[in-house]
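Some structures are shown below for you to check.
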Structure 1
Amino acid sequence: MGFFAHETAFVDDGCQIGDGTKIWHFSHIMSNCIIGENCNIGQNVVVSPEVILGKNVKVQNNVSIYTGVECEDDVFLGPSMVFTNVTNPRSGVNRRGQYSKTVVKKGASIGANATIVCGHDIGRYAFVGAGAVVTKHIPDYALVVGNPARQIGWMSEFGHRLIFNEQGIAECPESKEKFELKENQVKKL
């Protein structure tokens, strides 16, 4: 089956790209990237060397994914969001090879124009609101917004805000899956 790359896209040597993946206009997939099956890489996207994207990752237009980033399966990266990979960049100081690692875990969504400061992982099914600036680790299922990003709630795996009862139980209105909030952590029951 293979993958599709638009004629204006550049895919450097040494990349592994899964079946069913689509790479759209003016995007650049740099050397030694690993991109899983059924990903969708939007227009004007840069995927830097050695980035790892799992299966079914959706990358919207104008996203930069820099070396040191790993996205697990089913991650959504909203339009014009960006990752950093150095905490103290200077034009005159070469910090190549000192990149901080950032992992976006399974099912997480990052909204349009959000910035993820390097070295801060995004938990499973977490939801980062549009324009948020992430400066610390985000727990599984957390909903964060603002600059700096602060947690304002919890989200289901289907992307709905969870409302917990007195017993710490919530139900997703779409999937009907139940979740438990205990000791400031959410788990699916």
Structure 2
Amino acid sequence: MKKSWIIIIVLVVVAIFLYSSFKGKYNQMVTLSEATAQSWAQVENQYQRRADLIPNLVNTVKGYADFEKETLTQVVEARASATRPEIKVDPSKLDAGSIAMFQQAQDNLSSALSRLLVTIEKYPDLKANEQFQQLQVQLEGTENRISTERKRFNDSVLEYNKYIKLFPNNIYAGLFNFDEKAYFEAKEGAEEAPEVSFE
């Protein structure tokens, strides 16, 4: 009789231990996964802020009749492409393919904006326009915010990925379908300094 009580008590203690372990690991994985989703939302917010500034920039530049229409058209088209609904990334599926598609659209918009800002160098009156200067400062600030949020996102992904790969967390991650998340990577060649030419 005494042995059966000991066995029951041991089984109850083991069950409580397993439950606590499963619950703790699962809740930590959910917390870290949600942190990456929240970090991703901040990345998207900053890109959206940039996209929201572009119409004002385009309208300011449009006022200069002889400004290159092709450059403006490229910026408008790149913005439209970068803000399409299918470009939006589902935070619960932060895989490499989704992030790469999002990044490609944003890189195209960055490239179009760079061409616009280089072209503006030919228009001293436009460069001196107070509204244009304010928009340019806001765009520069937004680019800095984008960089900061991308780093924070990558930090949260690192923490999450590390946690789900450690033993015994990797067993729990497999049981509960917590998959590795992708990083926001720099585009190819970003490590090389751009060539600047003043002709």
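Thinking of 1, 2, which structure, once helix-only ellipticity at 222 nm (-39500 (n - 2.57) for each DSSP H run of 4 or more, over all residues; to 500) is computed, gives back 0?
1
Quick one: Rg and Dmax of the Cα atoms in Å came out at 17.2, 56 when computed from one of 1, 2, so which one is it?
Here the read-out was taken from 1.
Distance in nm of label points 7 Å out along Cα→Cβ at positions 25 and 129 was computed and gave 6.0; which structure, 1, 2, did it come from?
2
Out of 1, 2, which one gives 0.85 for FRET efficiency 1/(1 + (r/R0)^6) of positions 121 and 161 (r between Cβ atoms, R0 = 30 Å, to 0.05) as computed from the coordinates?
So the calculation was done on 1.
To which of 1, 2 does the computed value 3.4 (distance in nm of label points 7 Å out along Cα→Cβ at positions 9 and 137) belong?
The correct label is 1.
For which of the structures 1, 2 does the calculation of relative contact order in percent (Cα under 8 Å, 6 or more apart) return 10?
The correct label is 1.
Quick note: the coordinates plus some simple rules give every number you see, no bench work behind them. The structure presented is a predicted model; accordingly, all values stated were derived computationally and were not measured. Cβ atoms are built from the backbone, for glycine too; each structure is taken alone.
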